[in-house]
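Below are structures written as structure tokens.
Please treat every number below as a calculation from the coordinates, not as lab data. Just so we're clear, the structure is a prediction, and the values are computed from it rather than from any experiment. Cβ atoms are built from the backbone, for glycine too; each structure is taken alone.
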Structure P
Amino acid sequence: MKDTSTSPEILQNMREKEIDVELSLSILEKFNRGDFDHLQPVAVSEMPDVDGSTVIDFTGNPAIRLGSGRARERLANLLPHELIARLEDVATRRDGGELVFERDALHELGLLLLPRVAYGVLNGGSATSYADRTKNQSFSEELCTLLEDSFDRMSEVSRGRAKGLTPGFVQPDGSFGPTFLELKMRNLLVTAKRSRRLLETRLPGCSRSLPDPLLPLFQMTSVHTDEQLAEEYDRYRSSPLLSDLIDETGLDPTRALGAVQPLISAYTHSEEGRPKRVFSHAWERENETLPLPGGHGQSFAVLADIYRRLADDGKRFVYLGNVDNLGALPDPVEVAYLALSGKQAGFDFAYKTPVDVKGGVLVYDQEGRLNCADIGPAVSKEDVAQAEAAGKPILFNAATGLFNLAHLVPNLDRIARELPTRFTDQDKDAGRYSQAEQVTWEVIGMLDDFLVFSVSKWDRLLAAKLLSETLMTSGIRLEDPSYPRSDDPSRDLHSTAARLHDGLTRKLEDEYAMRLEGERWVSA
């Protein structure tokens with residue numbers, strides 16, 4: 001059913017708001033035609049746990065064993081021949097005709113493989129919602145009151161900025177720390193340097209014939225943040241956290257490959273029935289449309305040409321994660337495990353905590369497939385709460401995926417076409433409308449041979465969906481006796497904040513190569 005109600009005035013307003021008119025109307029036509037009617041919320045038949053086969057425990061000492069011939073076969077196009085011939089030197093041990101790789105060996109092998117890996121971020125939009133006081137108070141009014149001074153200062157510098165350009169943490173002296181993106185770029189340089197050093201130790205001169213480890217950084221931006229990000233990257237080249245490493249390694253993560261996510265329109269609320277139309281009375285103004293992102297799941301279409309280019313340039317794996325997670329960094333252990341397994345992809349999940357309220361959970365769906373069900377659009381909050389009340393372990397999506405390009409590239413068009421588009425009703429200041437989104441991690445339900453890495457929340461999921469989480473992870477006022485506490489571990493914000501802060505400290509010391517000088521973290 002083709003929409004005929006979109007007047008010239010509405011179309012003009014959409015263009016003025018930089019809304020992709022063709023894409024918006026295409027989605028609208030598909031909805032009214034019934035193309036999305038079969039997409040029901042994911043029905044949870046079971047909450048899975050570690051099984052050692054598909055869901056692997058990565059919090060301890062993960063190990064993989066396979067025949068030496070098979071191991072060499074799977075690494076054949078990833079490492080120089082001379083290194084593959086001496087693979088036993090990297091493995092933990094040889095057991096008959098098999099090679100066994102435990103954590104330390106996987107870490108070393110992963111560092112050797114990093115020239116075949118590129119790292120990407122979903123930059124998203126601005127941090128306005130992140131710093132919204134009402135949203136943060138709905139999480140914990142008690143916490144917001146306690147941290148009000150820090151909240152006000154952080155929200156002032158964050159509102160209207162691209163999320164990745166806001167401070168990733170607050171320094172112990174109360175000043176703002178480096179931004180999320182500045183920190184991630186530093187990690188890429190530190191880890192690439194470690195990779196090159198190991199490659200040169202193992203096979204002198206070989207690094208010169210391989211692609212740059214982990215680079216180029218690639219990203220999906222929005223029409224409202226793309227220019228702002230580019231300007232900031234120019235300044236990052238002289239950042240104290242980056243400039244010396246750029247000079248030393250000859251690598252430059254600020255020269256990122258990027259693609260811009262289009263904006264789509266909001267649509268009429270489901271209560272208005274069919275045919276659904278373009279929402280055109282935002283803030284109660286006639287012919288006023290509302291531009292919205294279409295969800296990070298659009299990245300498979302938006303970044304398609306970048307994935308193809310990376311594959312042509314010798315990359316074989318890509319990391320993709322949210323910009324606002326300081327724990328979502330390249331993990332050599334995961335890279336090696338995925339390469340040796342020959343699987344299509346690997347995804348990070350961590351056991352759910354009180355701050356994990358926006359995102360997806362690992363489920364067996366109604367068809368018995370492992371899937372990621374986004375809380376709200378795909379699985380109800382009530383279903384999740386019921387499972388939690390029953391004491392079931394819930395693996396929460398850490399929004400980090402490691403994809404094998406050999407599988408991803410040939411399937412990009414299919415994924416972009418078939419990844420579910422879900423409509424959710426909204427009741428906000430702009431009015432009552434519905435929003436169409438593709439959720440990135442529902443791609444899990446479209447794969448048939450992948451891994452789930454069960455990781456430590458305090459290591460890999462230092463996320464910041466709300467500004468309150470950033471303040472918790474920063475350890476602000478942890479010593480205050482009025483910090484929200486509870487005898488129920490699932491509601492104890494003080495214990496959660498303490499563990500998040502410990503996780504951040506370990507990350508800054510190791511993977512970000514920083515040190516605490518007085519009351520400020522600086523380059524080590």
Structure Q
Amino acid sequence: MRRVASRKEMQRIDAVSIEEIGIPGLVLMEKAAMAMEEEVCSRFGKDARIVIVAEKGNNGGDGLALGRLLIARGYGKVTLVEVGGIPKASESYRVQRQILDRLEIPVLDSLPAEEADVYVDAIFGVGLTRDVAGIQREVIEEMNRRSGYKIALDVPSGLDASSGRILGVGFRADLTITVGLNKIGLLLYPGAEYAGQVLVKDIGFPEKAVEQVGTSAVTYDPEDLSLLPQRNAWSNKGTYGKVLLIAGSKNMAGAAVFGAQAAYRSGAGLVRILTCEENREILQNQVPEAILTTYRIGDSEGRVHHFEDDRRNREMLKEAIRWASVIGIGPGLGTGRIAEHLLRKLLKLARVPLVIDADGINTLAALVAEDRDGEISRLLADYEAGIILTPHLKEMSRLTGQTVGEIQENLIATAESIANERHVVVLKDARTIVSDGTKPVYINVSGNHGMATGGSGDVLTGIICGLLAQMPEGDIRLLEAARLGVYCHGLAGDAAAKDLGFRGIMAGDLPAYLSRVIP
């Protein structure tokens with residue numbers, strides 16, 4: 001698990017390290033410059049033309065120190081430029097500038113006209129909160145127009161380190177070398193696009209400082225696969241849980257197929273699909289391992305009736321709910337009376353964790369909107385076994401009444417706003433957010449744009465259900481299943497992309513690739 005800091009958290013960690021623990025700020029600056037020097041030297045030879053552009057703050061001090069170290073290493077074509085839009089220099093910058101003056105290393109006041117091989121952005125660091133304007137904006141725009149390789153120190157200038165928003169203009173980096181901890185703004189879009197490849201360098205911030213301040217976000221890496229439910233040699237199919245997947249409607253059988261396959265590939269012991277009778281043949285062919293339970297909305301004489309009017313349907317639903325240890329509802333289900341009836345019955349009768357996705361969320365939003373007597377709100381609040389909601393942006397818009405644009409600009413705050421100890425929210429986007437309403441929030445960094453294809457979310461529902469079915473009871477069961485499900489889903493997409501290319505990935509490919517990433 002990797003900690004990820006906001007702007008204020010990183011500034012506070014820096015302050016605690018310097019002011020309370022006593023590590024000199026210049027020591028941290030030198031270590032940052034040395035880490036950056038290492039990366040530059042690993043990529044470019046000593047004949048590379050390198051331009052480092054600095055402003056008079058601490059980020060600029062990092063840039064001056066980097067230039068000095070490169071020149072000392074024998075890089076003979078390093079040019080240092082001071083933007084000079086800030087009237088007063090920071091103390092660390094002033095010291096670094098004095099060192100350059102004593103070494104007779106010149107600092108220019110404008111960009112050289114000739115092109116360079118490398119442009120290093122050391123203008124603004126993690127602390128920027130205002131829109132970039134004036135000379136700094138002009139210089140950033142000019143560097144963006146040039147063709148050299150672009151490196152940002154700590155955070156690309158113009159990027160909000162807490163949100164990923166662009167403040168007026170942003171430096172477009174090929175590589176961002178950030179120090180201490182990764183920053184939320186480097187993970188969320190559009191910041192992630194501006195940051196390019198991100199390398200996190202340890203420069204000696206004490207763990208005590210990090211623990212004292214805390215961080216508001218985390219990510220997972222392959223080591224966190226150790227958190228997956230353990231498998232035992234002395235076990236059977238009942239050991240690993242029973243997933244009931246209420247999914248699919250007429251002409252929408254694929255969602256049920258993807259979800260059921262993913263639940264099995266994630267390690268669930270038994271998977272049962274509850275769907276309409278029209279899907280029987282497709283599902284028996286595509287997922288023969290699954291138990292199939294179908295409902296009717298008509299009789300042998302062609303008379304159409306409502307789901308709840310059929311006694312067999314009612315008894316079948318009650319029995320399926322009693323059977324399950326985890327229930328997922330929504331993929332391909334459709335909206336309308338049947339979906340509303342099924343969701344109401346689950347909220348009233350089920351006593352196991354629910355995963356609500358897709359049309360399940362759309363149905364829930366409709367029920368809440370019409371909930372004049374507060375019944376649905378009470379059922380949600382009283383559902384003790386816990387609920388995982390997995391909306392994409394449009395579905396979240398229906399739940400919250402916010403526009404997609406408003407949600408996209410505030411992914412973390414939006415997820416946190418409806419999450420609580422019983423409701424885990426998986427807000428799906430290019431960077432999926434998982435929250436139970438407390439800190440830290442989870443930001444997913446696995447996966448790729450090839451997964452932006454119909455049915456991918458149905459696979460995720462199956463994965464989360466499958467993992468949840470295997471997990472023992474516990475306070476963080478739902479949260480951990482959601483985090484790991486999202487992470488493994490993305491890893492499967494990354495594995496698929498290596499074989500199929502980004503454009504070649506289909507949702508139906510993903511379940512098979514789970515076996516490559518889930519040990």
Structure R
Amino acid sequence: MSKSVLLLSFAVLAAGAGLAEKTHVPKIDPERMRATVRYLSNDELEGRGTGQRGGDAAANWIADQFKSYGLKPGGSNGSFFQDVPMVGVRSLPATTFTFVPANGAPVELKNLEDYVTSNETQTESADVDAPIVFVGYGITSPANKWDDYKGYDLRGKVALLFVSEPESKDPNFFKGKALTYNGRWTYKFEETARRGAVGTLVIHRTDLASYPWEVVRNSWGAERSYLRLEGTPKLEAASWIQLEVARKLVAMGGLNLDDLYKQSQSRDFKPIELPVHLKAHVVSSIRPFSSRNVLAMVEGSDADHRREEAVLYTAHYDHFGIDPARAKGDQIYHGAVDNATGCGILLEIARVSAGTKPAPPRSILLAAVTAEEQGLLGSEYLGKHLDQLRVQPILDLNYDALAPIGIPEEVEVSGAERTTFYPEVEKIAKEFNLAIKPDAHPEAGHYYRSDHFSLGRVGIPAFSISEGLKFKGHDLAWGEAQSKDYVENHYHKPADAFVESWDFSGDAKLATFGYALGQAAASQSAEIKWLPGDEFETAQKKLKAAR
């Protein structure tokens with residue numbers, strides 16, 4: 001984007017806020033983003049693992065940048081940090097999984113090749129010997145008149161289920177092609193644990209999960225982090241199994257997995273108890289530790305209550321750290337695109353917001369959050385502990401994995417259309433010559449896979465700002481090829497490493513776009529709400545009442 005276009009956009013924005021010709025805004029600098037991504041993804045930061053030296057170093061460095069820009073601390077006790085109490089759980093080689101049929105020989109599984117598992121109860125040892133029950137998708141959704149359990153008592157059992165949710169082309173039934181939270185593995189573990197299961201086996205299918213087994217193995221094969229237990233039910237064996245392993249398992253009960261998949265598409269489906277037990281010995285190392293969210297703020301100019309409200313920007317700084325068990329190749333998960341790029345954007349928005357004179361009526365809050373790769377844990381803790389913040393968020397704008405490969409002509413803001421702020425989003429996108437495009441892969445459930453979801457589920461209107469697939473100078477097929485290559489060859493792999501030839505002008509454009517959205521939200525008088533009937537509307541009403 002040219003300097004003249006940037007200035008024009010800011011002038012339009014300032015005029016809408018009643019600040020025409022009075023607002024000073026520093027320019028977003030793509031080279032600063034380049035330097036941030038290069039530093040955060042280099043070997044010295046060791047993949048920014050949660051609870052690891054590199055992750056802590058990244059948090060300290062980001063706090064130093066916030067401080068250097070002149071931002072105020074937004075964390076606990078006048079600091080830039082919010083402590084997030086966690087526990088690291090690593091399944092050890094002594095862990096065993098065996099399928100024991102009522103008749104026939106037991107079948108032992110190989111860890112990482114056939115299955116992955118983690119003990120969510122955060123104990124060193126757990127023994128499971130329980131019948132396996134196929135529960136379809138494991139979903140209960142009154143809004144969709146769907147119940148896979150039909151009153152079945154899951155206590156003391158092991159649930160076997162498919163990832164994702166029933167096939168649909170009807171936007172009024174599980175949102176059609178778009179994945180809802182009911183399809184996410186996090187929901188599956190939460191729901192089966194609520195129902196008393198001791199273990200859960202999620203059947204991996206690449207087409208349903210939207211990522212290959214290697215992503216699951218990389219994510220679950222090393223130490224996993226959890227928020228310290230707060231009384232919610234947890235599984236002793238939260239597990240994934242390979243598709244072919246699932247085929248063998250149901251065949252031991254005289255069933256066919258493809259037939260079970262077809263049965264799972266019906267509202268009439270009922271749980272099927274297999275004549276097979278899971279006998280598992282889950283041995284774990286347990287490591288309590290504290291990670292940190294990094295918080296900074298620009299205080300609003302309104303002397304009234306609006307100063308106590310804030311537009312929140314989020315981006316996660318963590319990745320998967322070092323995996324010494326990798327015998328070949330690079331052991332460092334650099335996380336350059338995912339999500340050093342989001343941090344680069346967050347820091348530039350922070351720097352520009354600090355230099356904006358005068359500040360908007362509402363405050364600007366910036367959060368680099370931890371443990372996203374472990375299940376959105378840093379943002380979950382943030383959303384559950386809003387009372388620890390100096391200001392209260394009224395909107396969250398999130399950045400996660402924006403490949404610096406050129407200037408986008410499209411922007412994805414999935415979830416924004418569910419809020420009363422969407423007309424402003426449309427207006428500002430038009431000023432930036434950005435066509436708003438729907439999620440290119442709604443079946444992947446991206447809305448439920450990044451940190452904005454943690455804020456949305458507690459009631460705060462929230463969405464991510466992402467690139468579309470159309471870039472300046474290239475056709476749509478080129479963008480689709482870049483996206484496919486990233487998912488297949490770089491996503492959650494050591495190969496997500498910094499490339500010196502990257503073009504950060506596109507990330508700068510989306511940073512400027514997000515800055516403009518934030519300034520508009522921080523200046524408008526109207527309350528930003530979820531639209532009537534949205535899944536988060538009730539949570540927002542509860543949040544407002546609690547405040």
Of the structures labelled P, Q, R, which one yields 2.0 when distance in nm of label points 7 Å out along Cα→Cβ at positions 214 and 502 is computed from its coordinates? R
For the read-out helix-only ellipticity at 222 nm (-39500 (n - 2.57) for each DSSP H run of 4 or more, over all residues; to 500), a value of -8500 was computed from one structure; give its label from P, Q, R. R
Across P, Q, R, mean projected area of the Cα convex hull in nm², for residues 158-349 alone reaches its greatest value in structure Q
From the coordinates of one of P, Q, R, FRET efficiency 1/(1 + (r/R0)^6) of positions 142 and 182 (r between Cβ atoms, R0 = 30 Å, to 0.05) came out at 0.40; that one is structure P
